[in-house]
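Throughout, read-outs are computed from the coordinates displayed, never taken from laboratory work. Every value quoted in this text rests on a predicted model; they were computed, and no experiment measured them. Cβ atoms are built from the backbone, for glycine too; each structure is taken alone.
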Structure 1
C-alpha cells in the first residue's frame, strides 16, 4: 500500500491533537487516529513506532503551544506583572485546553528523556528569577511558583475548590507568593523580553 502524500509526522500530530481536544486523551488510539486520517494503522507506525512515541510528540507540541502563550503574555512587562500575566495564562491554558494540558503533564518523559519543549518552558519560568538577589535557590523559587500553579489547576480540575472562584484564588495565591519579591529586585526594572524557543 502506498502512503498518502498528505500523511506526515506533522499531520499526524495535528490530527492527534485535534482528536484529544474533541474526545479526550483516553479516547486516542492508533486505530481511531488512522480512521480520522483515512489511512491504515500501519501507516502511522511508519512515523510513530508506538502510541507512547506519539504521546511523547503530543506532549512536546502541547508544551510548544503553552510556551508560545506564556511568552506572549509576559512580553514587555516588568517582573511582577510578567509573573502575574504568565500565571493567568497558565491557568487559562489548563482550563480551556484541558486535553493538551493533560497530555503535556502525563507524558513529560519517555525512556528517561523529556520533550524539548518541557525544558524550554522550564527555562522560561526560570528566567523570572534572573537578577533577583534572594536567599533562595533560583530553581527552588521557580519550582515553588510552578508547584502552586499546578496544584491550583489540579484542585480546579477535581472540582475541589468548594465553589470558590478559581481566578480569585489565583490572585490571593499570587499576592502571597509575590509579596516579598520587590525587596530582592534590582533597582531598575526592565521589561521582560520573551525568550524565543
Structure 2
C-alpha cells in the first residue's frame, strides 16, 4: 500500500475531535449500519478513525480486539463499548440502537419482498454479486487495520497474526483452542517488547 493512501493518524488523544454526543453516536452508527450491507466493520473504522477521528487506528484495533472476547457479534460489542466509553450506559445504548434499529426495519421489509420474489433468477444473481462486494469490503478493512502494524514494522505481530490465520483459516482448528494458545503468546510478546524498550 503506498504511503499516500494511508491517512495520517492522530498521535495522541489531544488530537481527537470533541467527544460525540448521544445523538451523534446514534446517527453515526445508524449511518454505518445502513451503509454496511455484508458487514459494518469497514464503515465503522472509516467513520470512527478517518472521518470523525474519535479514535486512533491503534485504539480502534485494540477496542475491536477486546470485542472479540465478549459474547455476541463483534460489531455489536463495538457499538456498546465505544458508546459507553464516551457517554456511559446511555451512549452505549444509543450506539447500539443506531446500529441495530434501522437495519432491522429495513431487513424486515426486504424479507417480506423476498418471500414473494425470492425465486426470481435475476434477484438470486444480484444477491451473489452483493456477496462478492461484501468480501471485497472485508478484505479492504483488514488491510487498513493492518496499517498500524506496517508503520511500526511489528514483525512479531505479523508472525502471530499469520499463525492464527493459518490455524483457523487453513487447518480449521477450533477458535477457542487457538485463542487459548495465541492470546497468552501475544500478551507475553507485547510485555517483552515493552520491557525491552523501557
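I have 53, 28, 9 for Cα extents along the principal axes in Å, for residues 99-154 alone, calculated from one of the structures 1, 2. Which structure is it? Answer by label: 2. The greatest value of distance in nm of label points 7 Å out along Cα→Cβ at positions 27 and 67 among structures 1, 2 is that of 1. When relative contact order in percent (Cα under 8 Å, 6 or more apart) is calculated for each of structures 1, 2, structure 1 comes out greatest.
Comparing volume of the Cα convex hull per residue in Å³ across structures 1, 2, the highest value is found for 2. Suppose you compute helix-only ellipticity at 222 nm (-39500 (n - 2.57) for each DSSP H run of 4 or more, over all residues; to 500) for every structure in 1, 2: which one lands on -23500? Structure of origin is 2. Starting from the value 1.9: which structure in 1, 2 was distance in nm of label points 7 Å out along Cα→Cβ at positions 35 and 59 calculated from? Label of the source structure: 2. Figure out for me which of the structures 1, 2 the number 2.4 belongs to, where distance in nm of label points 7 Å out along Cα→Cβ at positions 91 and 115 was derived from the coordinates. The correct label is 1.
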